[in-house]
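Student: Structures for review follow.
Taken together, the values in this text are just the output of simple stated rules run on the coordinates, not laboratory data. Worth saying up front: this structure is predicted, and the values here are computed from it rather than measured. Cβ atoms are built from the backbone, for glycine too; each structure is taken alone.
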Structure I
Amino acid sequence: MERVQFCSVIRFLVMDGKTCEEIKAKLDEYYGNHSPSMSTVRHWCNEFKRREKIGPARFDSPLEAFHSRKKEKLAYVVCVSAKWKTNNEPDIVATIDLDPTSPTYSKIIHKLEMPYLGDELHHWGWNACSNWKDYKVRRHYMIAPGINSSRIYIIDVASNPRSPKIYKVIESEDLHEIGKSSSPNTVHCLPNGDILISCLGNEQGEAKGTFIVLEQGTFRLKGTWQKEGNSIEYNYDYWYQPLHNVMVSTEWAAPNIFKKGFFMEDILNGRYGHCINFWDWNQKKRIQKIDFGNDGLIPLKVRFHHNPESDLGYVGCAFSSTVFQFHKHDGSWASNLVVRIPPKKVQNWIFPEMPGFITDILISLDDRNLYISNWLHGDIRQYDISDSNNVRQVGQIFIGGSICKDEKVIVTEDTELEKQPVRPTVNGKPVRGGPQMLQLSLDGKRLYVTNSLFSSWDAQFYKENIEKGSMMFLVHVNTEYGGLTLDKNFLIDFGLEGNYLAHEMRFPKGDSTSDIWELNLLMSEFE
């Protein structure tokens, strides 16, 4: 591991502007006789400088990214047109200025319109991994699936980062014919350079969980990833850890079920997922299923630790409002419940009890903090997970939601709060909706939040999002002791640009959910 540490130190000091000679002196000071030779230091100094010129977000470990001092200057946000049927407006990718020194800070500086209506852009990801060995391949493209249309857009964000453009469109017919799939969702780049996308249904929108593969460079749809006969009933999100030869996937519902909106009879009739599925990464087949039952209804977002050696991961279950930790145990995988958000008894709402409804979770790059969003209750919670046996809440903030004081819903019984929270204002505007999608800066100090889940579900629970558009917020994080503070001066109001529902955010220089690291990529290179 010393050799990998050398590489990380050299790269960090290169990014800090140090010369080769200064870096060699630092290494000699820290490592003494174990320090690499001057020729080796000079080689890696030049190599890392070259890599910096080739493309953004090149980090050989999560901790290198965490300590890189690279701040996000732009954000790309997929946005659904809330009234596309009446306004004839397509979905967009919004480019947002996040540079506090810029005159257009906290403004939408570009809108890339999709060529078709009704895509429902939802999740997306990069064409290349942060630590992929082939540095000739740039992180040049974003892969943006439409979960309703089953189209997949390849978007060029590198030619002009402030003005992305569509590079290629993969039509739904290709997905149906080649992949026998529909409703593509989560996108991750693979260690071999290809791109893996989870799919939630068959060609008719019925329940069928599969994974499709796009070829690097050509973006040709190669077919399905899993071995024949290994499709699953439900699918949604996924994460993999190559060192442990495992991938884990979650479950939402059949596209025909979730597209129409949320209905309690679908829960009661077992039409939503409640399991996570473990896959043999090399053999591409499912090897285990953990059934959470009623404690884990609608498991959506899943995250492994960023440390590629770790076998620990977490999954957030929306309807049950729980978080489970999973890990290796005696040759298989086990889970335990670590977070439970109690429901609140209410009046003047759709149901007599309101769940928190955990729709997103993420982990900081140093694997210290876990963040969850309760879309209906309206709060974000921060947990210290540095001791996996003692997961503890260290921060909480309310950003809207459905239980705010002096509004329609009355809370009649609450085991957590003594009084209902007040709806905050940002830039003089009351916040709309509830916190949903999260994205964290590399250093873990800035948490960005959007508040749209899915257009048909927004129409049920937060009609103001449909009428006025959704919003994007900034929360400042105390990474030392815990604590969350809403920035009252940062607001992106997507209603000013049209009725757009903002969902997943990505940063060109890297973020806390895009990349999956392999272990010791540099070990074979460093000599």
Structure II
Amino acid sequence: MTFRAEKIMNFIGFSLVAACFVFALVHVIGQSQLASDGRTIVRFTHWQIEPGVREAFEALEHEYERMHPDVNIIQVPIPGRIFVAWRKTQLVGGTPPDLLQLGSKGLDVRDLARFYTPLGEFLTEPNPYNEGTVIEGVPWRQTFLGGLQKKPNYYPELLDVFGIPTSSHTFRIFFNRQLMLEIFGEIRKPATFDEWIEMCRQVETYNATVARRIYPIMMADNSALFLYSRLSYAQTQKLTDEINPVEDFQISHQDFAISYLTGKWTLNDPAIHSGLQAFGEIGKFAKPGFLRLDRSDATFEFIQQRSLFLLTGSWDYKGVVEQCSFDVDAFPIPYPDTEHPYYGPFLKGPLTEIHTVPGSSLGLTKASENPEIAIDFMRYVTSVPGNTLFCRVSGWLPAIIGVDPGETVRDFLPVTKGYPNGIHLFQMGGDLRQVMDRNFHHLFRTDGSVNAFIKAATADYTEAVETEFEKIQKRSRESLIMQSTMMLTRLHLDPDWEDPRTRDELSDLMEGQTWQEGEFLWGNLNRTRFGK
């Protein structure tokens, strides 16, 4: 490099540093100016950058500030790709926003206990912003559709609620109405799995009559895995009854692992086999390579009218509709019926979505300087008027009882009739998801099959279940230590046993502690059954 070139490169380098410094300085000064106007600042951060969501939160900010002119609500959206790293930096550095979205990877219960505030005590009183609505006077905790019993809202390891959900979501099959009329001469919404398969076959037949290539189905990596999970949920309904020790309509991750490791089911189980078969059957109508296709790429292909169907969730509806030059409609996943000669024997019936967990949840950070105002803002966001405003602007489904989301999203409302979920192969997450990612392609190769998948995956799958089981036991042991400390601290504070709320709180803590101890001991007892 010449001396002149080196000087130029140095100048560029110093210029970039100076620009970054000026940007940071302006950013800090801007924040200082906002603080100097006398208003109290509350910041919240999320990764939901889908069209309409930021605008929906802005509408909530403006309405809340109109009611509370001494408060300034600031939204800080962070793209999902960098959110986990950004969050860790902010939490460890002691500079997080007041409210921070929960539900992504990289946040375990120890981080939750260290950086987030338990919210149970705030949820016992009615939400004042629900005055005059159908849920006026109802405790805030009881106003959420689907309840607050699961993550990312309630964390059983810590026996408390840490997330306040703002919306609900369902998975749907979008379709191009114009293209469907062109191919079929009418609008069809298949009611059964076989009807959907037949429509896909007819699209392939139609391709032979036109110059362009239309894929029956477009789906990305995550939507494909979600489709598999739903098909497997249906196909394993009866199997789950056989392996669920407490028969409570759901199976815990611990019992999932124990039932597999003790041989109650294997990858060769006919019910497991049928779920994989259904996924393999429908996946062969998707664009090749879909297991490595990004969500935005799959959506782009659909917008360009290169597929009839697009598999995604209600969270994408507004963005897809706004970008398409054609009318978009949607329908739920059509499952096999109980009369199907192959799939039918494993089913009880269609799946219900009544268990849909509300999400896009915000947690209160312990670093918040204005926790009371932050919580009050969340009360407004999750009130009937607040959640109605959010849904109408974002096009998302509500998280709150009594909210009318509007006609445009009625096809996305949860299906309330049907039977509970069974199981799917990577529901424990972690290493199991990686095993699926590495081996699902065996279902879709030219010579692929369910047997090829099982042969390739079984050894790694068993090892992954063992690993995830040990993680569960380790987390249970750690959470029991934390809970025991919490319990002893609470009892040492000389609680007022005459106060009904105090009695209920301590009763819940003791009940949860007893349940956790039982789960931990049950896991240890079963470890001896599979040689641990």
Structure III
Amino acid sequence: MLLASFLRRCVQLLLLPVHGLACLGLWDSFYKKVFPYVMAKVAPMYNHKVYKQKQELFSNLRKFAGPSGQLILLEIGTGTGTNFQFYPPGCRLTCTDPNPNFRKFLLKSLSENRHLKLEHVVVASGEDLHQILDGTVDVVVCTLVLCSVTSTEKVLMEVLRVLRLGGAFYFLEHVAADHSSWTYFWQRVCDPVWKYFGDGCSLSRETQKELEKTNFSELNLRRIHVTPYWIPTSPHIIGLDHTLKRSLLKARSFIRNVFQFNSPRTPKEVRILCPTLEMTEASVLLFRACLALLAMPIYLLSFLGIWKPFCRKIFFPFFLEKFSAIHEKKTKKQKQELFRNLPDFTSPSGELKLLEIGTGCGANFQFYPPGCKVTCTDINPHFQQGLLRSMNKNQHVHYERFLVAAGEDLHQVPSGSVDAVICTLVLCSVHSVNGTLKEVLRVLRPGGAFYFLEHVAADHSSWKYFWQQICYPTWKLVFDGCCLTREIWKNLEEANFSELKLQHISVALPWTPIQPHIIGYAVK
């Protein structure tokens, strides 16, 4: 794959201006307006290529009509409405798409397909269909959409949630080619830049694997190739899934809000639900662009794949050791008070076993009680020099082992084996806060405690939050994934702790966007 990597870099360099616009936050908003015009030209050509396959696929739609005899159909990622011609007369249609700029093309397609009864047009992503009630849809249709969603798994969970028992999910998606083929080679080469012109489209997704993992009662899937065979989107999967009752029950946990369409309207009325762009968002984008220009060398290094390994190996360990010393002075009293009751969670055997997630340079060791046994974990193995210095300074603690592990995956630590878990300035940068908290609950013994000190999002009406929004993309890139706007207290409140003691504080770090903090502990 060395040749693929080399060619990928060449393609990326050719399209460096587009990548620059994307880094500045300008490409996405521009291309979302252009993309509907592109699809209006491309979709008819594509429909011509797959006309027979679509005709065959949708031929049995009527079979899934509900007890009333009417077919209630939801299409995810409707786009320009190229599938409308294949739907049976009289079916009640709800269309969703995250891009509101498709509206005029959608209405044009509806005017050409008057055999359909349009109910709603909803501006929504496939991962969040909270406007659609549970079990209210007979059929969900999704064509050339799962390639560009953020999470295929979440979309399929939403599909299961909205489908009634016995309903069906129809799909037609381009997918990754066989890994030994030249098509897959070119998919790998083009993938990083293809997303810019396909509005997030990924060429190498193995969507069939996600479908197989999802709890459908029956999966009918076959592979096809769409001409011309040399294009990277030639390999496709086509088919339908049937729902099972237990799948619907399992998917209920993904419900967040329910929106009920029950207001009176005329048959021709189309309701568009779309978030509005406020002036503050425009200001944030402008200032983000200015900050990104200042940090352009780092963005360029990131684009070339150089920044991340350099940051993890050299820059971030060095920076964190220096920053920890400053942060330590500012929060010493709060930490002393926080960790004062650690001995209260000593196990019946008389031992106090601690697990620290994201140990870094070991800035917390000085606060641990003498004789406690500490297991250190960090996803970055390059903190060892600073960690050893801290261990030598704090020999009152017994160090058991160091694990290179992410907070979301602590499988090396047995369940219920720890008296207390400590996590300071870590939840801001994990991939999943909820996933980390689940692991914390797993490894803690009953009655054990989770201690935390984290910087969080400021009040949304404050200037601090405004600056957090501006700094967010560049800050995340420079500081190894650190997110400025996480509302971590909400995750803690939703986690299954029996007791939560949490306090909002402000740390005296002038001119920085990380002044707002939360501090406290939670008991399992």
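Student: Name the one structure among I, II, III that distance in nm of label points 7 Å out along Cα→Cβ at positions 126 and 310 of 1.9 was derived from. Each step should come with its number before you reach the end.
Tutor: On the way: I: 1.9; II: 4.3; III: 3.7.
It traces back to I.
Student: If we compute Cα Rg over 2.2 N^0.38 Å, for residues 190-381 alone for structures I, II, III, which one ends up with the highest value? Let's see the in-between values first.
Tutor: Numbers: I: 1.05; II: 1.27; III: 1.66.
When Cα Rg over 2.2 N^0.38 Å, for residues 190-381 alone is calculated for I, II, III, structure III comes out on top.
Student: Can you spot which of I, II, III the value -16000 was calculated from, given it is helix-only ellipticity at 222 nm (-39500 (n - 2.57) for each DSSP H run of 4 or more, over all residues; to 500)?
Tutor: On the way: I: -4000; II: -16000; III: -11500.
The structure behind it is II.
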